[in-house]
Structure 1
Amino acid sequence: MSQSAAEAARSPGAAPVDQMAVRRVNLVRVLGEVRSAGPLSRATVARHTGLTRATVSSLVAELIERRLLRETDYQQDGTVGRPGRRLEIDGRGVAALGLEINSRYLAAWSTDLAGRPLHERRLVHDATREDAEVTIRTLAAMAGELVDGALRAGVHTVGIGVAVPGPVDIATGLVRSAPNLHWKDVPVAGLLRDLLGLPDGVSVVVDNEANLAALAERGHAQSAAADLLYVTGEAGIGAGIVADGRLLRGAGGFSGELGHIQVDPAGETCACGRTGCLETKVGLPAAMRVAAPDLVSRQAAGTAFDDPQEQARELLRRAAQGDPRALTGLDEIGRWLGIGLSIPVNLLNPDVIVLGGYFAAVAPYLLPAAMRELRDRAVAGDSAVCRVTGSALGFTAAVRGAADVIVEEIFADPGRVGVAS
C-alpha cells in the first residue's frame, strides 16, 4: 500500500481505501519492475518496490494466472536462505496486433507481451484508387485472419493499433485528413470494430504513422534518445517528434506535418492542394521521377512494380551500380531533404533524426547532400547539427509502433488480461 493510502486507512473518519485500485497500482508496479530489471526473485521485487513479500507473492500469483509473468530457474538471493525462483515476463498467451494503411500497401504485425514477433503480413493495395470503406474492409479481413489464427493457438488478441498517413483524432479514432489517400473524416476505429465484431475489452487505437514509427524507433537500441525526430519516406512525408522522451502531439494532436511545409513557392501542386510542399520534392514518387524515370513510365503502363519497398530496393540497386541518373537524382533529393530537415533542427534541436521508408534504404546516397545543406542552414552552427541516420526498422516501423502501443496499454493496466482458463 502506498504511503498516502496507508495514511488514509489510519485516519479517523477517512473514506475507505479503494483496495481494488491499490491492487491495480501494485500489479503495475510488480509487472513493471520485472520488465525493467528482470528476471528477478520475489524477494528482490519486494525490496525494489517496498511492498511486503506476502503482498508480492499474492500479486505475482495473479500475474502468473493472467499469463503475464512466469517462473524460471532458481536464484540465490543473498548469501543466506533458500534460493528463490526467478520471475520474467511471459505474455505468450497475449497478442498485440499492429496494422498500417499506406497509400500503396496494407501491413500487419503481431507480437506477444514480451516483444516476440508472432505474425507479419503485407499486401500490395492501392488505397488511392479505392473507397475508404473498401480499404478498411480489406484491412479488417487481414486482421481477422491473424486474430482467428492466434485464438486457435491459444493466444488472445487484447488490442489493435492502426497507423494511418494523416492527422488523427486519437480519442475517437477518426482520420481527419489523409491527402494521399483522399480521405477526410473517416471513422477508422469504429469501422474496424464493427467489421471485426470486437468486444468492448479489445481496444482499437488509431494514430498517425509517423508518431507510431517514432515510438518504435525510440524503443530501439540504435535510436534511443530523449529528443528524436522520425521522418517517414514514402509517398507522403511526415514527422514523429519525441521530446524529452515523450511523443509531442501538439494541442490538437496534429503535429508533425513536415511534408506540407512549403519549400518551393514556384513548385508543383501537392496532394494537399498547396504548392511547393516538401513532399513534392522528396516523397518517393518524386524520387522515382528524378532517379528512375523509366520505371515511372513502366508503372503508368502497368509493367513495373507499385510496392514502395520494391521501388526502394531498385533505387538502391541502381545507385550501388553507379547509375548516373540514379546518383544525380538521389543527390538532388538529399539536397531538398536537408532544406526540409533544417526547419525542425532549428526549431526543436533534436538529438537524432531517423529517416524511415525509402530514405533508410538509400541513406548513403542522400545523406552527403542533406548534411551539407543542413550545416549551411543550422542557425546555431555545427553544434546544433544532430546525428542523422537511416531507420533500422525500415518500412515496418509504423506497424511495429502500432503493436507497441497496445503492449504499453497492458503494462499500464494488466487487469485487462483475463485469467487463463
Structure 2
Amino acid sequence: MAIGGLAALPVNLFNRLMTVELSWPAILPGVLVALHYGVQVTRPYWGHRSDAKGGRTPFILSGVACVGLGLVGVAYGISYLDGGAALALWIASYAAIGLGIGAAGTSFLALLATAAPDKHKGAAATIAWLMLILGAIAASIGSGIALEPYSPARLLPVVGAVAVICLLLAFIATWRIETQLGAVPAPADPALGPALRATWADPAARAFTGFVFLSILAFYLSELVLEPFAGHVHGLPPEDSTKLSGGKDGAALIGMLAVGALSTFGIGSLRAWAVIGCIISAAGLMGLGAGLPLVPFTMVLGLGNGLFVVGAIGSMMRIAAQRQGAAGTRMGVFGAAQAIAAGLAGLLATGILDLARLALPIEAAYGTVFGLEAILFLAAALVAGRLLQPRAQAPQLQPGE
C-alpha cells in the first residue's frame, strides 16, 4: 500500500499540475516518468545488497523514505520554483523516486518470495497487487480531497503528509516480520557481478526475464492507447472512456482473484495462468483492432491482464526463491526488465501510433498498435510456455561408464 500510494502521485497529480497549472509541455512529465523507470535498472544492485546484508527491512524502509523525499522535492519545485531551478529539482527528485521504488519494491518482493509457502504464492501475489492498487487509490483520492481548494502553498504539506503516512505504514507492516522468519540466507555469490552471471546462466531465469520484458511491454502499450482509441474510433466522451477503463480494471480484478483462489487449491500452475492470461489478452487486443464491439473485448483484455499479472508475479516469486541466497538478485533482474519495458512502452505506443496515422486511416492506425501488442503477448506466452516443459532427466551413470 505504501509503495502504491507513493508511486501514484508522480504519474497522476504531478503530471496534471505540470501540464495544466504550470503550462509546461506534456512531454516533460513523460520524460520524467521515463527517467524514474530508467533509474530502476539499479534493481539488481538493491536485490543483491539485500541478499548480502542479511535483511530486507532496512532496504524497504529506506527506499520508501527516499521516494517520499523525492515527492516532497517535486512538490517544492511546483510550488516555489520556476524555470531551470524547478526543472533541475524535478530531475533529481524523479531520480530519487526511481531509486527508492527500486530498492523498496525489489526488497519487498524478495521478502515475499521467501516468506510465502510455495502453494500460497499465487494468493500472496494477488494480495500484494490488490494492496498496491488500494494504496494508489487511497493516496490519489485522499490527496485530492486534502488539496481542495488547490493552491501552491497547500501542495507541499499535503504531499509531505502522504509521504509520512506511507513511511509509517511501511514501518508497521515490516515490524518484526524478519525476526519471525529467521535470517536471510548468506548470498550464493558475495559480489554483484558473479551473482548476475549466475542468474543469467540459469535457463529458467533467463527465459523468464524475456517473458517479463515482452509481457510488460505489451501490458503498458495497451494502457496508453485504450482511452484515446475509445474517443477517436468509437466516439466516447471522456467520462465514458474513463468508465471503460474502470470496467477493464474491474475485469482484471476478477482475473486476479480467480488465479489467487484457483492456484491456492492447486488448480493450474502459476506459469500456466500467466500463459493463459497472455493468450486471452492477445485475443482481446485482436478483437479491438478488428473493429469488434468495444465493451466486450475490453473486458476480455482486462480479464486476460488480471490472469497474467498474478500468474507472472507468483511465478516470479517462485523462480526467485529457487536458488538459496539469490532471491534478491533474481528479483532485481526481473524488476529491471519490467522497468525497462514499462519506460519503453510509452515511447513506442505513442510513436508507432503517430507514424501509423500519417499513412493509414485512424482505425487502421490503432489496429496496427493493437496488433503489435497482441504479437508481443503471444511471444511472451511462447517464452513462458518453454518454462512449463519439464527438464530432461540426466542419465544415471554407473561406476565405470
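Here, each number is a calculation from the coordinates, and none is a lab measurement. Quantities reported herein were computed from a predicted structural model and do not represent experimental measurements. Cβ atoms are built from the backbone, for glycine too; each structure is taken alone.
Tell me which of 1, 2 gives -13500 when you compute helix-only ellipticity at 222 nm (-39500 (n - 2.57) for each DSSP H run of 4 or more, over all residues; to 500).
Source structure: 1.
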Hey, relative contact order in percent (Cα under 8 Å, 6 or more apart) derived from one of 1, 2 reads 15; which structure? 1
Label whose coordinates, when log10 I(q)/I(0) by the Debye sum over Cα atoms at q = 0.06, 0.07 Å⁻¹ is calculated, return -0.24, -0.33 (choices 1, 2): 2
Ranked by distance in nm of label points 7 Å out along Cα→Cβ at positions 108 and 172, the structure on top of 1, 2 with the greatest value is 1
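Taking mean count of other Cβ atoms within 10 Å over residues 100-107 for each of 1, 2, which is largest?
Ranking 1, 2 on mean count of other Cβ atoms within 10 Å over residues 100-107, first place is 2.
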